[in-house]
Structure 1
Amino acid sequence: MKKLLFPALLIAMLYAPLSLFAQLIPGNSYFSPDNYVEYIAGNLPLIISVPHGGDLKPQSIPDRNCSGCVYVKDSYTQELGRELAAAIQAETGCYPHVIINLLHREKLDANRAIGEAADSNPEAEAAWNSYHGYIDSAENLIMQSFGKGLFLDLHGHGHDIQRIELGYLLSGSELRMPNSSLNDSSFLSEISIRNLILTEGQSNSLTQLLRGNQSLGALLEDRNYPSVPSDLDPAPQNGEAYFSGGYNTRRYGSQEEGTIDAIQAECNQDIRFREDDRQEFADSLGVVMVDFLQLYYLDQGGLDFCNAVSVEDELDIHWELYPNPARDYLLIDTDLIQYDLAIFNPLGQLISQASMSSSLDRLDISALNCGNYIIEVSQEKQVFHRSKFIKSCD
């Protein structure tokens with residue numbers, strides 16, 4: 001289901017308390033007032049940004065005209081971003097935050113500072129502010145809920161070498177330095193995954209996180225997608241084209257401060273242009289991103305609330321919850337007489353608790369905000385049921 005954000009709500013969401021932003025339903029699309037930016041709400045510590053995949057060319061926005069400007073769109077990155085989000089959801093039951101610039105790059109470059117990005121056009125500037133406002137709000141929600149997270153800026157390149165280029169704000173010449181030099185602490189202020197290095201430093205050095213066997217590049221190589229830097233391809237050779245990361249990677253990375261890391265992913269044409277190849281890559285990248293999150297950004301069991309399942313069959317306990325979706329109340333039919341209920345939001349935060357004492361009971365949910373929830377049922381602290389329900393306002 002798609003929802004249009006009217007101007008007042010958009011402004012409130014971007015600049016008012018985070019509680020309003022957190023009420024958005026994971027997996028649903030929300031749009032800026034001009035419909036130039038789409039935000040797909042998430043509940044994972046992962047933001048996928050697609051700045052150059054848009055197609056819209058409204059006549060009301062003149063083409064950008066600036067020295068050195070790039071106008072070519074990154075073909076099929078919008079499709080790849082959506083397919084990647086779907087693959088992650090299928091793998092985990094959770095949703096990444098996804099922000100898509102729907103304007104063509106001729107009209108807006110969402111991976112540049114606002115001056116070059118919008119060429120002083122107020123309509124394009126409003127779209128730029130919406131794009132980065134969504135990212136800022138998603139980052140704040142992730143920090144509030146998880147403490148740390150990852151920003152992935154998704155691009156496409158046309159370089160001759162068919163490999164994925166992962167940008168961490170280090171140049172090709174810096175990546176070619178020996179490990180002993182690159183692991184020097186002086187590089188901490190330059191690299192967009194500084195927080196990851198600080199939190200993992202006791203067990204993983206900078207070069208291990210860049211091109212060790214549990215780096216993002218190595219995980220991609222394991223699925224037969226050549227990547228640089230990685231364990232098999234630690235650095236681009238002298239003279240080889242390589243994108244090290246742009247404005248978004250600098251803006252949202254942790255090289256100076258903060259707990260959100262950033263990586264620019266430049267995807268080669270061979271894995272983008274044909275639909276079946278792209279879908280296969282999206283599925284593999286989805287598995288890789290989930291593995292990467294579990295390695296570095298999620299506590300053990302961090303996906304449990306997204307993968308909520310019933311387990312009462314194993315204990316031979318009858319449990320039925322209906323209607324679902326529900327507006328004002330849920331009916332509970334069980335052979336238990338006394339048990340405890342706990343309701344969590346999609347981020348795993350406890351919303352309410354109750355003790356029940358009837359095999360056929362009615363649970364009032366009228367005070368809950370619209371959206372997805374997890375209900376957990378226990379008896380004497382033994383959880384025997386966990387499942388999803390939707391509080392509807394329709």
Structure 2
Amino acid sequence: MQCTRKLLPDLYWVGANDRRLSRFENIFPIPRGVSYNSYVLLDEKTVLLDTVDHAVGRQFFENVAHVLGERKLDYVVLNHMEPDHCALLEELLRRHPEATVVGNAKTFQMIGQFFDLDLAGRSLTVAENSTLETGRHTLRFFLAPMVHWPEVMVTYDEATKALFSADAFGTFGALPGSVFADEVDFERDWLDDARRYYANIVGKYGGPVQMLLKKVCPRGVSMLLPLHGPVWRENVDWFVGKYDLWSRYEPEEKGVVIAYASMYGNTESAANALSALLAERGVRKIAVYDVSGTNISELISEFFRCSHIVLAAPTYNGGLYPPMEALLLDAKALSVQKRTVALMENGTWAPAANMHMRKMLDEMKNMTVLEPAVSIRSSMRMGEMLGTLADAIAASLQA
């Protein structure tokens with residue numbers, strides 16, 4: 001049975017939801033599933049913008065057939081060649097041999113890597129600022145390499161100022177029948193997943209995101225149509241502002257995220273004590289996480305959100321406790337930067353965690369380490385030093 005939504009008089013959502021998938025890219029937990037968005041434009045020429053993942057192929061083809069009706073498919077635009085958006089290309093072309101594939105040079109290179117397709121006479125290669133006239137609509141293409149693959153492009157509809165944004169502006173979570181962001185309480189129910197999606201999928205590529213924003217924002221954007229998550233038709237500037245902030249690696253909030261690792265509870269006790277001391281000093285935005293029990297993607301998202309980070313970890317085999325080491329390696333890979341960091345270590349005979357954490361932070365950009373770094377021997381008897389660190393964090397938040 002078809003499941004579609006009309007977005008504009010001649011534009012339809014024909015995507016599908018996958019609530020069975022537990023991990024996006026087999027890495028990131030998605031307890032609410034994910035949507036795969038695809039769109040059909042019914043102009044003088046018909047256009048399908050991107051396909052979907054194999055897992056939801058039946059629903060997708062029912063949707064496309066329903067919207068097209070008796071009309072043929074003239075074009076399929078491929079903004080992004082990742083398999084969750086292009087997996088059904090071969091089957092689509094089998095069903096619609098009349099369709100012309102639209103992509104850039106790198107798109108067609110990747111098509112050759114994924115599929116054994118003969119596209120002779122069935123392809124249209126576009127470049128930066130190329131256009132495609134479909135009747136009332138003029139589709140203009142902008143290359144967006146490394147947002148977040150090298151072949152990515154976006155499609156801008158000059159008639160409606162709608163931006164088909166590929167993976168940019170995407171969000172984890174299956175759509176609950178509500179396709180538009182203004183049909184849900186986005187800030188309450190979706191913003192955390194949007195930030196986690198950005199930080200972990202696109203976060204490394206802040207520079208390319210900034211380049212994309214500079215290309216399209218001056219033209220005016222009335223709608224954002226990403227490949228995952230809700231479509232934006234209201235308060236577009238608010239969400240674009242989030243992307244601008246995240247891609248410049250500026251924190252959303254002045255707040256503290258405490259990420260601790262603890263084997264027997266002693267380092268955890270110190271982290272809890274510090275959080276209470278911060279609250280006593282008037283700090284109102286505090287989040288505390290056990291890195292052994294919290295998925296790294298959530299911690300990275302919190303690092304993007306908060307201005308201040310506390311890392312607390314025991315020494316392990318003379319080095320750094322492995323879950324904390326993994327977190328910092330991922331933070332470096334995803335370009336976490338411009339944060340103020342406080343350090344706490346634990347060690348019974350030769351504490352060395354602070355040294356290792358500081359070294360890893362030195363390899364990241366614009367990370368400020370507060371003093372004093374707290375060193376615990378086995379269990380916490382460092383009340384005075386902990387209070388001094390809380391003072392330093394509170395003062396830094398006021399700066």
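Data table
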{"read-out": "Mean count of other Cβ atoms within 10 Å over residues 93-100 from the coordinates reads 14.6; which among 1, 2", "value": "2"}
{"read-out": "Given 16 for relative contact order in percent (Cα under 8 Å, 6 or more apart), calculated: source structure among 1, 2", "value": "1"}
{"read-out": "Comparison of 1, 2 by Cα Rg over 2.2 N^0.38 Å, for residues 77-148 alone - largest value held by", "value": "1"}
{"read-out": "Mean count of other Cβ atoms within 10 Å over residues 53-60 derived as 18.2 - corresponding label from 1, 2", "value": "2"}
{"read-out": "Distance in nm of label points 7 Å out along Cα→Cβ at positions 61 and 205 - structure with the largest value, from 1, 2", "value": "1"}
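Since every read-out is calculated from the coordinates, none of them should be taken as a lab result. Computed from a predicted structure; not experimentally measured. Cβ atoms are built from the backbone, for glycine too; each structure is taken alone.
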